[in-house]
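Listed after this line are the structures, all set down as structure tokens.
Taken together, the values in this text are just the output of simple stated rules run on the coordinates, not laboratory data. The structure displayed is predicted, hence computed values, not measured ones. Cβ atoms are built from the backbone, for glycine too; each structure is taken alone.
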Structure I
Amino acid sequence: MDKISIIIPAYNVEKYLNQSLDSVLRQTYKNLEIIIVNDGSKDSTGKIANEYAKLDGRIKVIHQPNQGLPTARNVGMEIATGKYIMFLDSDDFYEDNSCEVLYNEIKKHDADYVVGNYIHTTSDGIKWEKPLFDVDIYDNFKLSINDFQKSFFVMNSVVWNKIFKKEFIEKHNLRFIPRTIAEDAIFSTYCYVHTDKGYYIKDVVYNYRQNQANASISTNCNMDYFINLNGAYKLIFENFNSTNNIGFYRFFYARIMPYLLCKIIDTDSLKTDEEVIEVLKMLGWFFKQKEEYNVAVVNERLLKIVEHINSEEYESAVEEIKKTKAYRKGISAVEGEKMYAPSKELYKKMSE
């Protein structure tokens, strides 16, 4: 049995860390190296991690000053000795057989990575009714960056519902960019464009904890956040553009653009209209790609805002943002997600 290294960055997660680590220790696949990187936590996260390390010799704990999620993951990868690598966010948790089913698939196909299904949970860990990818539609299959009928819909941006061959990561010197937003998307999309040896399995392998209290994506995205996100999206675009994969980028853009816009709408950290306008101008190149690549927008409210931005009617855009912010505060997380999650009908329209 090959060793799998599971990298768990942890920062102030004393409320959830026990459930996360218990899910790892229950794995039916036993040849694991469990690397917890305590990233300068100020609560009892480090103490909990140390207690688990005393209970199980497979656990290694690294304590470091706070440097952010990307660096914590990089530190874990540097010391990982497994043939395969997986990532677990310390407020989420696995299914009992997650490692086993992912390992069996990557081994069977000698793949570079495998994507698994996942399900949202409430903040209390109660699972939503259905997993993200419909098991009646998406069976196990080989992924292709040129497939917009099936592959695109499961080739998501996160790294935690996947297993990676370490040899592939080392060959391409893949690392997370420190102090960068959307580090998962940069890492994952690089994988997508640099190998055709990826596969998908319909088994639910990950439980992603999400607050269902309201529709807000985030309330604390400040100016620095959007500056960093702007840089990240430029890297992602260049990744697709330099490898002649604009076809995939076009569909990817349809997914991330409304999500970005809802981040701007939901944040409470941009205190003035002038700050909002500064963000809109900075990201103007990005919103203009809607017209350049003829991308449909999932929601009429969002479409109106984008049209104002692209016409440089920034004051009007801000007014629409305020109206939409008030609207989103009054709806559920499920309804809020529908505002920025493109439907298959929209993607079909883009293909015509």
Structure II
Amino acid sequence: MKKVAPIDERKADHIRINLDEDVRSGITTGLEKYRFTHEALPEISLSDVDLSLTLFGKKLRAPILISSMTGGTEEAGEINARLAEAAQETGIVMGLGSQRAAIENPIQTPTFSIARKMAPDAMLFANLGAVQLNYGYGIDECRRSVDMIEADALILHLNPLQEAVQAGGDTNFAGLAKKIEEICKKLDVPVIAKEVGWGISERTAKILADCGVDAIDVAGAGGTSWSQVEMHRAPDEFTRELAATFVDWGINTADSILNVKKVAPEMTIFASGGLKNGLDIAKSIALGATLGGMAGQFLKDAMVSTEKVVEMIELTKKQIEVTFFSNGNLKPDKPNLLEGDNPCLTKKP
């Protein structure tokens, strides 16, 4: 019998490994294949570029998402406090890490609820693993997660490969779509389906759209590989080699966005998975996303201070503004590349 680490121990391991080890995917995001058309005479002023948007009825100042990261340990609570404070100051969205730790051990609740305390006005996303719906969770646990941080939406994250390569992982994903559909019907806030780093296929996008999710975070391959994370915390050589096998696994971020657009053209899409800067977010928006999410960059800064996180957000925002200014766009509008009606972004040969 393999030893299964407690949830709080796993969360601490995840923070340490993401900061200290090389856990990059063996493939790229696919965004490097695209470039914007430069306009030497953009006929607009940089100061007029407007990145504000409305999402789920709430106004945001920029299409930037602090992607879900952590919670469930004292250190994680401090990280969430800084991230939330920065989200409040800059008017962007923050996703929380999986709240299962607090559902099963309420003493961990403050490591998540601190986010709303520090960000009374920011948009916050609660988070639970979708697979837990096959392990006794239901609408009550989803509501508890939302209420814990007074969330504006709930993420149900999908991580079959991560569960399959970790000791004692929860691997029963059978019949999950019907249970996700039930949550979508019963929950009072929007539901977001999110991969954790291996992308979304056309098949999965269609299933999720039919379930009634309000948005899909594609979390494509090209950034952090959670099989690599699990490799670094494997309890034995067998599990380590199993996890290491999948370093090249997944659907890249660019293709994942296009997969969702193809089968569910009206779906709200969040792009994450290996995005490095505002240019990558701008490319994702041009491909069809509403928000671009990053995690690793913000995690490193949150280990230092709230001010460092704010600086990174402001830099990212300026990178997006300069991209659209230099391309002659006052406001990104999610153009549809598949029908060839967007000349601003071209694919490299």
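Just a few scattered comments:
- Entry that produces -14500 once helix-only ellipticity at 222 nm (-39500 (n - 2.57) for each DSSP H run of 4 or more, over all residues; to 500) is calculated, selected from I, II: I
- Test item: Cα extents along the principal axes in Å calculated as 66, 41, 41, pick one of I, II: II
- Relative contact order in percent (Cα under 8 Å, 6 or more apart) - highest-scoring structure of I, II: II
- Percent of Cα pairs over 15 Å apart, for residues 178-233 alone - structure with the largest value, from I, II: I
- Identity of the structure behind 38, 32, 20 (criterion: Cα extents along the principal axes in Å, for residues 114-193 alone, calculated), options I, II: I
- With distance in nm of label points 7 Å out along Cα→Cβ at positions 74 and 330 derived as 4.6, matching label from I, II: I
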